[in-house]
Structure 1
Amino acid sequence: MKRTLINLLLILYITSGIAYASSLSVESDTQEFKDSDKKIYLEGNVKVKSGDANVLSPRAVVEVDPKSNKVNKVEFQENAYSYQLKDGKKHEIKAQILEMSLLNKVFSAQGNTLSSITENDKPVVIVTADRQEYNKTTNTMKAFGNVNIIYKDVETYSNQAIVDLTDKNDVKIIHLIGNAKLHQDKSKISAKKLTYNNIKQEATATGNVYSDITTEDNKRIEVWSDFQSYNKAANVVSASGSTRIKYEDYNASGPKVNVYGDKKSGKLNQAVFLGRSKIETKGRTIEADRITITMNPKDFKAEGHVKSTIPNIGN
């Protein structure tokens, strides 16, 4: 039975990529082929090895296509575990069920899934979700339900995530969909949808966007808008659409704002509103075509058709 299974399984792949193999090592306590349902049943200490790729589980079911007599799908059951050692990296995935579809080159994991990449004994990427899926054809990883991704100094949360990978399986772009949150250092951002481009070091957010940014003196800048983007190289946060900023007793709003980083410290220290904007502080309201707020030292400047409203002047 083992020889029959080796002839049928020509390709083994795991979440970190496809491992093409001309032969396969399959071990288990028992192996049974049922011609009536075209399935091979592996029971007890199932071990599948192909090159540097390995899958372990208590049991597995191999589904054979009745027309071609080739393997369609392999399902590893009951707390399956797969790992691969390649180029100094260890790729791992744990789940209640691991499933390989050889027809469309998709590897999926279901039930308390955890996948990770470790380099030099240090975790580079950790993904937990209810379900995960890797597609070799599109070179993408998808995660569904209670998704948590830890990548270097970035941690994200969302209902769903799509990760575009390079040919070397490095992270290229992370798409977060539904109740998306991204934490980096002491700053946080939440939105309906978040996209993080690792190549460009750029993040964009759309839909009820809220950012909580820490300044150079550990004070907070809160930003609300319809759209926001952050470019790490330029160290600029851009927000547009119903934009509002709160900094201590400053409450400012306008169509668009850019928040710039300090040249020395790199911390965000200046917010520039463009278009007809207003700022409220200590009971005063100032409207202008351009408003510049500086966090350290704390002050603001209004330019262009400036209009001030000061209530209770009689008192």
Structure 2
Amino acid sequence: METPALALARQRAADNLPERLTWGPLTLSVTDLDRAEAFWTEVTGFVRRPEPGPGLALGTPDRTLVVLAPGATSPVAKGYAGMYHVAFRMPSQAEFSRRMQRFIDLRLPFSPVDHLMSKAIYISDPDGHGIEIAFETPERFGRFRFDDGGFGMFDASGRPHSGRERLDLRAELAMADGTDPALPLHRDATVAHLHLHVPALDPSLVWFEAVGFARNLNLPDFGMADMGTGASYTHRLAMNLWAGPGARPAPASSARLLSYRLETSDSATFVASRAHLTGDPETGELTGTDPAGVTLTLALRAIQHRKENAA
């Protein structure tokens, strides 16, 4: 099955262009900043970042991936729009397996899932924020399949998969041999994708198309859809109705996703988004509130911004 996201990926590859959008850091509110910092550093391997501003910036030695903001008085509230989970991409199989070994060493409960296009480990922080550790493997993917009202996938060799199979822990852990699970997150780790609870699928798809995402899957019977940005891995943004149709934004007092940042090096995408988002005359960035009630910022990378201004 062809999707706009797959077509965009082929087009960008043929033109030797990067993804249309990439994720910057996101900001999460927490109930206990010291407890949250301990979890995100000691368990997930993030390091403190020397960034000014409110909150605690964490990530790799080279980039901020998440900012923890104090102020929440209760954990993540169920049944509301907002973040379902955020995924962090590991740059290699060894790094993915190393993180898995770390969770086992700490006896942290986790769920290991084979999505075929990626491998995933699901955990939660102390406030209930969903976290996915991901290793993207689009080379294993062949095509999507729909039959008898169900959804599945074929791998590159033509074998069927559900996309929700359990990973073979022994095989995964074998690829962590020779690594130190206690070392911090690899410097090339990035934000891979964001998965949101939204009040409705179709309006959300339309809204995110206007800021540069391309539709991939729309599975109304499953209550989920996802979108790509021009990479062969087409799951850069996902949304679901699992908090209930018409779900309202989470209470301000609960731990929740406060904001996130997107960046583009594609000036056409940025210009088109001006009709949908609000410009900040001081920073030149665009902001808006997404269908889940979360603040989004879109920035044009400096080199492209200079070219546009010069034009």
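Computed from the coordinates by the stated procedures, all read-outs in this text should not be read as laboratory data. Since the structure is predicted, the reported quantities are computational estimates derived from the model, not experimental observations. Cβ atoms are built from the backbone, for glycine too; each structure is taken alone.
Across the set 1, 2, Kirkwood radius over Cα pairs in Å reaches its highest value in structure 1.
Out of 1, 2, which one gives 5.2 for distance in nm of label points 7 Å out along Cα→Cβ at positions 80 and 296 as computed from the coordinates? Going through each structure in turn, the value belongs to 1.
Identify which of structures 1, 2 gives the largest calculated value of relative contact order in percent (Cα under 8 Å, 6 or more apart). Top value of relative contact order in percent (Cα under 8 Å, 6 or more apart) goes to structure 2.
Largest in distance in nm of label points 7 Å out along Cα→Cβ at positions 224 and 248 among the labelled structures 1, 2 is structure 2. Here Cα extents along the principal axes in Å, for residues 32-103 alone was derived from just one of the structures 1, 2, and that gives 43, 24, 16; the source is 1.
Computing helix-only ellipticity at 222 nm (-39500 (n - 2.57) for each DSSP H run of 4 or more, over all residues; to 500) across structures 1, 2 gives -500 for structure 1. Ranked by FRET efficiency 1/(1 + (r/R0)^6) of positions 160 and 184 (r between Cβ atoms, R0 = 25 Å, to 0.05), structures 1, 2 are led by 1, which has the greatest value.
Taking 5.7 as the value of distance in nm of label points 7 Å out along Cα→Cβ at positions 40 and 240 derived from one of the structures shown (1, 2), identify that structure. Source structure: 1.
Assuming 3.8 is distance in nm of label points 7 Å out along Cα→Cβ at positions 72 and 152 as calculated from a single structure, say which of 1, 2 it is. Among 1, 2, the structure yielding 3.8 for distance in nm of label points 7 Å out along Cα→Cβ at positions 72 and 152 is 2.
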